[in-house]
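Taken together, the values in this text are just the output of simple stated rules run on the coordinates, not laboratory data. The model shown is predicted, which means the values in this text are computed figures rather than measured ones. Cβ atoms are built from the backbone, for glycine too; each structure is taken alone.
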Structure P
Amino acid sequence: MLLSPFVTALRTLTIIPVPGKDTERFHRALLFFPLVGGVLGLFHLLIFRLLSLSTELIPLSGVILCITNYLLSGALHLDGFADTADAFGTVRSREKTLQILKDCHLGTYGVASVVFLILWRVTLYQSLAEESKLIWLVPCLAFSRIIQGFLLCTLPYARDKSGKAFIFCGKPVYAIFLFLEMIVIGILVYFYSDLKSLIPLMVGLLFITPAICLYLYRVKGITGDGVGACSELFELGFLTATMVIL
């Protein structure tokens with residue numbers, strides 16, 4: 001059924017309760033990840049529109065939008081970013097690194113990274129809101145979800161089949177469809193603005209490159225935490241470039 005992969009994607013990436021049955025092949029949901037990202041971006045715009053009705057709330061836009069982002073996503077990717085910081089904060093063996101990635105407790109590096117990430121995101125949201133650039137959250141969140149699917153389809157999985165993200169590891173052919181989705185969104189962005197509007201995408205990809213290399217070097221593959229960390233890094237790079245360049 002066509003709707004079941006979308007239902008799975010929505011349940012995986014958000015806390016939004018939706019009726020329906022999950023797809024039997026979870027990797028099919030990857031093709032609907034960008035759609036969920038776009039929906040999340042539009043929801044951010046709706047929240048800001050409501051905030052704009054009260055001038056007293058506008059200075060709090062950055063904080064409220066950041067809270068909205070992590071509430072809707074269940075802070076799933078933020079947790080992956082924190083676990084990644086803890087695991088790769090010092091040099092350890094592959095087995096120890098994977099063990100720390102699986103640990104639900106936060107260490108010093110994890111806490112520091114969360115504080116840094118939230119402050120950066122709040123600053124970005126506030127600046128984008130003041131400069132009427134929040135519309136760029138829509139392609140940003142759509143692109144970041146494409147990146148998630150692309151990583152799960154193309155990189156080796158570092159854990160055995162017991163890993164939570166393993167069920168989403170699809171065939172490499174799915175990466176072709178995800179790449180086509182990226183091209184379509186890129187074309188829409190280009191026609192909405194100009195060629196310069198594609199620079200944030202390039203910057204976002206540069207931001208995740210060190211993390212991908214680190215995962216491949218240290219644990220010989222990607223994990224769910226790695227996907228979440230790359231998603232956060234991509235969004236920071238994309239939105240920072242949007243604020244500076246566009």
Structure Q
Amino acid sequence: MDLLSILGLVIGLAAIVGGNVLEGGHVSSLVQLTAFVIVGGGTLGAVMLQTPVATFLHALRILPWAFRPPPLDAEGIIAKVVSWSNVARKEGLLGLEGAAESEPDLFARKGLQLLVDGNEPETIRGVMEIELETLEARDMQGARVFESMGGYSPTIGIIGAVMGLIHVMQNLADPSRLGPGIATAFVATIYGVGFANLVFLPLANKLKSVARRRSRGREMVLDGIVAIAEGENPRNIEARLQGFLD
């Protein structure tokens with residue numbers, strides 16, 4: 001669990017609500033269902049219109065990464081690659097066939113299979129780099145869905161504000177209906193800007209960070225497998241991969 005993400009979200013929301021209370025406002029004044037529907041629904045609709053179905057669904061799948069990022073055990077990756085290197089050194093590349101079949105990570109499994117099949121190091125690197133770039137691009141596209149929501153949300157908030165003001169202008173003769181219209185106008189703007197800067201844009205940046213971190217882990221696997229294919233000494237491979245550690 002990424003406590004920093006949860007803490008950041010709580011502090012951001014508490015600062016807005018707390019500031020409103022300190023100025024003498026009421027929490028209920030920030031709760032407007034109409035404004036929420038306009039901003040939330042409008043933003044979601046705009047993003048769905050511009051995003052392919054596969055990318056949108058992937059964005060939903062990776063959303064939990066912001067609060068529970070997938071684990072990346074860099075030391076474990078190094079130990080695993082070194083063990084593969086020792087097996088290859090003792091039994092030959094065909095000795096890695098069992099490791100390829102039992103490897104749970106699809107990226108590493110593909111690299112091991114290329115290794116077992118006797119491909120040249122440059123061929124292995126070329127194939128795996130394409131795979132790495134494809135996986136990273138998919139995760140980045142998912143993160144950009146929330147980045148787009150951060151771009152649309154303030155504008156939709158302005159639309160909500162204008163709609164509220166139109167409602168106010170149409171009911172100038174009825175003072176009892178002016179309050180809700182004005183409230184919707186201002187709260188819609190707060191929702192639009194607030195969602196963008198407290199939720200959507202931070203989410204996008206956190207997901208991009210996780211995607212880059214996962215790509216870094218795959219780069220370790222790639223370099224390790226290519227080094228095995230080149231026949232490097234296990235100790236040299238370990239020293240080389242240690243350079244990836246922060």
Structure R
Amino acid sequence: MERKIESIFFDVGATLRYVVEDPEFAAQAERELMELVGATEAHDPFFAKLEKNWKAYRSWAKTELLDVSEMELWLRYLLPDYPAGRVAPNAARLTRLWRDHDGRRVVHDGTIETLRELKARGYRLGIIANTITETEIPDWMCRDGVADCFHTVLLSSKVRLRKPDPAIYLLGARCIGSEPSACAYVGDNPVRDVEGAVNAGFGAMVLFEDAGTADREGKAPTVEPDFKIKAIPQLLDLFPARR
């Protein structure tokens with residue numbers, strides 16, 4: 001790559017990690033979630049309500065390009081009809097359980113080794129991710145031993161801004177200490193990730209092509225990435241050792 005890139009930011013969901021279906025794991029998460037809030041409905045009506053409220057929140061977040069804290073998410077959007085004294089203290093755990101009911105999250109092959117090698121090559125690494133949880137990604141970083149690889153971590157649930165708002169990309173560049181033109185972004189969403197990075201003036205946008213030609217809502221891309229890869233280790237072909 002001829003561009004003078006010094007910092008590389010990553011998306012996490014579907015880019016560095018993906019979801020593996022695990023019915024037993026998901027069922028345990030659902031049982032614990034219901035116990036924590038003292039659910040008064042049966043399983044199916046309870047989760048049907050949660051799913052309806054979740055979709056309404058997602059629609060609002062994507063329209064406003066904002067996210068809220070875990071506590072606000074549960075008190076205001078997901079379970080506003082449940083006692084705050086029961087929900088609020090457990091908001092962080094509830095968010096993790098809500099995520100777990102989709103399945104287990106595992107890293108793509110070669111991800112850990114690639115991150116370590118990019119760091120060794122002299123790049124500053126960061127994360128810019130849309131997420132409702134404030135602890136899951138930091139916990140994963142520690143569990144898989146890559147916390148020391150990342151200089152800056154921006155989560156939409158912490159900073160409220162969410163992709164594709166260029167503001168969250170510009171905040172990332174400021175926090176990591178690089179001009180936007182010296183930053184690259186690696187993501188899987190051909191609409192949200194690409195538009196945000198390009199509109200923020202990032203020097204390079206790399207699309208990890210595992211999501212097809214449209215984003216998950218079926219919206220067609222309007223901006224092309226600079227590079228496309230099929231596997232995370234291919235980043236090593238794009239980013240040689242810095243001088």
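Can you spot which of P, Q, R the value 3.5 was calculated from, given it is distance in nm of label points 7 Å out along Cα→Cβ at positions 122 and 154? Traced to structure P. Quick one: helix-only ellipticity at 222 nm (-39500 (n - 2.57) for each DSSP H run of 4 or more, over all residues; to 500) came out at -26000 when computed from one of P, Q, R, so which one is it? Computed on structure Q.
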